[in-house]
1. For Rg/Rh (Cα atoms, Kirkwood Rh), for residues 26-65 alone, find whichever of P, Q, R sits highest and give me its label.
2. Kindly point out which one of P, Q, R the value 23 was derived from, the read-out being relative contact order in percent (Cα under 8 Å, 6 or more apart).
3. Can you rank P, Q, R by distance in nm of label points 7 Å out along Cα→Cβ at positions 122 and 154 and just name the one with the largest value?
4. A value of -12500 was computed for helix-only ellipticity at 222 nm (-39500 (n - 2.57) for each DSSP H run of 4 or more, over all residues; to 500); which of P, Q, R is the source structure?
Structure P
Amino acid sequence: MSSRRERANAAPSSHRPPVPDEGLVIRGEDWYGRDLSGQRFARHTFYDTDWTEVVNDGGIFDECTFSGVRFNASRHTNAAFTNCTFKSCTFFDTRFEQCKAVGSLFQQSTFNLFSVTGGDWSFVGLPGADLRKAVFEGVRMREADLTAARLEGATITGVDLSGAMLHGSKLTGADLRGSDLSALDPRTVELAGAKIDLEQAAVIATSLGFDVC
């Protein structure tokens, strides 16, 4: 598990270099609307590939690199993207449902109408990501790196954020109800207008040194 933790903590400049084997490089291809269900890729590199409206049910991608890939309006269900790197990718109206993204790192990518429901995104790296109004529901995100992430107006409900790195993140107006906020230090994040439940309020008050009775 330590290797996954290292990926989640990786700085944007320390990502894994492209796979040198040209046989594993897919460059500039148009995969518009392709069905990738059940397919497997390991250590492949995808450069400037169009994945618009791709359908992916149960596809497996392990230690793959995605650079400049357009995931617009793609749908991913029960798929796995483990220890992958996503750099300068576009996620517009992209949905992940019951997917596994353990140890994956997202860098310099754009997220609009981005939705993740269920699945395991533990040790994922999203430092500095602009995830305003994104939706995360019922996702496991243990020890995820959300340092300085922009999450204003996001829906983050029923999410396991235990051990997550949230320093400098902006959660203004976010809906956090039902999520594990045990790793959140309210002195290091922006929380104005965020929605929390009574149990979460007690956790935050305790972290500030209050004796909740």
Structure Q
Amino acid sequence: METNKQALPQIVSEGEWQTAREQLLVKEKELTRALDALAAERRRLPMVRIDKSYEFEGANGSASLLDLFDGRRQLIVYHFMMAPGSEHRCPGCSSFTDNIGHLEHLHARDTTFILVSPAPLSQIAPYKERMGWKVPWFSSNGNSFNIDCGAGSGFGLSVFLRDGDSVFRTYFTTSRGVDRIRADFNLLDLTPFGRQEDWEESPEGWPQTRPYIWWRLHDEYGD
């Protein structure tokens, strides 16, 4: 995407740039401390016991909610948008999943990460293979797990805690709440042009499009 010279950041000396960078760094450190404080508050949220029984289907057969923990204390579930019988493959959920790295780092802190969709496993499996994903993906087809968690027919991120055989719901977020764990968005936020979407407050002339329309499955971008 080409831009004209009027749509570029101001050119300054190294000293002027360093001064501006240090001024921004003060605000970045303030935000970091605020995020730390928010995380501390999040860790102190109350929790709700899950007494309802759910049956999921995974690559190794049927599983209960307790089974999804895979023996660990904490469970993070991404509610991946895939409706039964639908041919739509959500580019947003797909790009989120593309950003998931090696799960061993989470496992080292007693935490399991999985995907769950209402679609049957027969619908999930070929798409997972196409995308080359290794993250465990379970079907909640036939149960109300997504609805009960607040994701409905959309997407979201749920967190659960296990104490023995008891499971508790501790956190849920959706929409922009999921953005901060997407590496691509966070990397673009560091660049001059940002995500290049028209909701962003950017200088006149910066390249921008409407949200979502540029999103593709990773094997559909071409050159």
Structure R
Amino acid sequence: MERHSVSAIVFDLDGTLIDSLPDLHAAGAKMLDSIGVEPVSVAQTRSFIGNGIPVLVGRILDAVDVDPARKPELLASFRGFYAADSVTETRLYPGVEATLDALRAQGHQLGLCTNKPIEPTQDILRHFGIDRHFQAVIGGDSLNQRKPSPEPLWATFDMLGGADRYFVGDSEVDAETALNASVPFLMFTEGYRKTPIAELPHSAAFDDFRLLQGLISARAA
């Protein structure tokens, strides 16, 4: 039987495992509609994702020139709309579930480190039935720091075993987090990245989750 070295593999969530853009955009549109303001575009919302919901809401409000003093009120509004409807249009990227199954079958220890708050994160993982794969989950409100600080990623790895460590993500924030944490970054290129691939530090890049298992096996060989 072929033996595999066991690794600790931590994933980002939005833009990496799931395409959550439609539901995030819908929550933002409902938030703005509640104060009589037209929504920002889907493309704008996409460009605002990556640093957590408070930053996302702040960027939306800046884009439509809403008084920043209203941010606490509207952040609560956004969270309410998103909590009530976070999975209607959200989808797993193709190949994600099969890849997680395969990595766990090989004995790899899997974790999740996201800037999304922990409650909707757990709801989404349960909705798609992939919560069973993760031995550690850190959300954007689990610690005092958020990515790109290395602290949340280090905390996730500390809850896992494995001889080697890998971080899988899609964005500038994820690339910077991996760099700050001094771990290899495996970049999914079909997420919410805005910068050209060549300009982001990464150990490997892939556009299909069916390729990830082979990338990890090759690096561990």
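FYI, it's all coordinate maths here, none of it is from the lab. Because the structure is a prediction, the values reported are computed rather than measured. Cβ atoms are built from the backbone, for glycine too; each structure is taken alone.
1. Working: P: 0.95; Q: 1.36; R: 0.92.
Ranking P, Q, R on Rg/Rh (Cα atoms, Kirkwood Rh), for residues 26-65 alone, first place is Q.
2. Details: P: 11; Q: 23; R: 27.
The read-out comes from structure Q.
3. Sorting by distance in nm of label points 7 Å out along Cα→Cβ at positions 122 and 154 in descending order puts Q first.
4. Answer by label: R.
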